[in-house]
1. Computing percent of Cα pairs over 21 Å apart, for residues 16-111 alone gives 46 for which of 1, 2?
2. Given 1.9 as the derived value for distance in nm of label points 7 Å out along Cα→Cβ at positions 72 and 232, which of the supplied structures 1, 2 does it correspond to?
3. Given 3.7 as the derived value for distance in nm of label points 7 Å out along Cα→Cβ at positions 48 and 200, which of the supplied structures 1, 2 does it correspond to?
4. Out of 1, 2, which one gives 6, 26, 34, 24, 8, 1, 0 for P(r) over Cα pairs in 10 Å bins from 0, in percent as computed from the coordinates?
Structure 1
């Protein structure tokens, strides 16, 4: 399957860089980790520079290596966990106002096409362009210039060419209807209290059957998936909003703030406040 040819043009000058960060997780130190989350109103593009990471996007697992370009459509669930031994380095650019022919807003990768693409001969160009955009993103004069907007548009056009040759996702990666329905339910009820037993009753199956089928297909337990989604939602809100931590905890199903802090610290290695502070230091201002 080949993606259709679509030239990207920003005729209405709608492109806007919302977030831009440079992540470095050194080998032998704390890995880079971001649980399952999505961005409803922006397209996220990552360029892997060094190291290795496990990546999940739209419920399919990948391994990221240097030279990989990762395009995460708006609204698509994704997570990352870097290799502690090899470390990880990437540039990650969040853009809004992307309008490609025949695609929903802030979407570039067609259904059935892998979001992970080796850049090959285009790597050095993409790396230098991305590093340049990152460097100027804090300069108020340059970042709002027409040249900067054109540079982003050119990068998106090159990415579209790469998508044309991207690998089709194997149909074997899909989940059964039961597991997919349970995942969908969890994804849309992050604020609710859920467990293996309550979900088994909800879908009229035994806890034993759901536990084994879910683990076989998803690679994690039902309760682990619930935790990952709650943590991912909390991380996304901590990084991309200014909402109070207490409100974020409540919206993720944690009425006890102290317990939320404990769970968050245990599973991410940081407190919610530490994670928010870290991202405030590395996130570039909007363009």
Structure 2
């Protein structure tokens, strides 16, 4: 049984008004436990609305979101419990920090779940370790931290609730290249240890290529593609028609293949080098026959 499933999921803003807009249009998805899913799409494609329906922040206009086979809106009064199992990290989550100390901020979610102070502290410290926050930072004010550190505090606050599904909306937005690489590595490390389901929304095709095993492509409110990362990025011309681009190294390898080089799709520089180095050692691998 899929962990999360959507059935003809539709969400309409301003329904029955002159400003009506269909943001998510009859989307059917099946997401298994433990998968790392990348979510991409141009601005206005419906991806942000979609992820907000998955943890009950938005109630579908029609259709269903199923968690472990059960409609999350079957009992509306219990929707809060769904949000503990499907944790959401919003874009620029550091803007939502408010407690006096880092440890109190990370403890906020676990305490709302009804955990004791001791249990919340234990979860908070473990979450802080996952995201690379050193113990000496925990008693500081979150407002005294760097931008990257604040981002990690906010993510730790969601991780501390130990959700079965972790949804991250542009978690690296605004970070410098080094900060982005560090944060992505920590998210991947967390996923490998926790083995939960992760949905990563990003405009960076390189970030998606490095992390996701499957990609959901949203386009004009619909799920245009949902397949393995390699298969989605091999459809580069279709993606470009949607206003999206594949990673540069993937595009280069595709062009080499078109010119007769015996190469396949590569998502990262490391994958490309593994294919190219043996060919370059032989003086090139182009087929001119």
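Read-outs throughout are calculated quantities, based only on the coordinates presented, and are distinct from any laboratory measurement. These figures come from a predicted structure and were not determined experimentally. Cβ atoms are built from the backbone, for glycine too; each structure is taken alone.
1. 2
2. Values: 1: 0.9; 2: 1.9.
The read-out comes from structure 2.
3. Answer for the origin of the read-out: 1.
4. Going label by label, the one that fits is 1.
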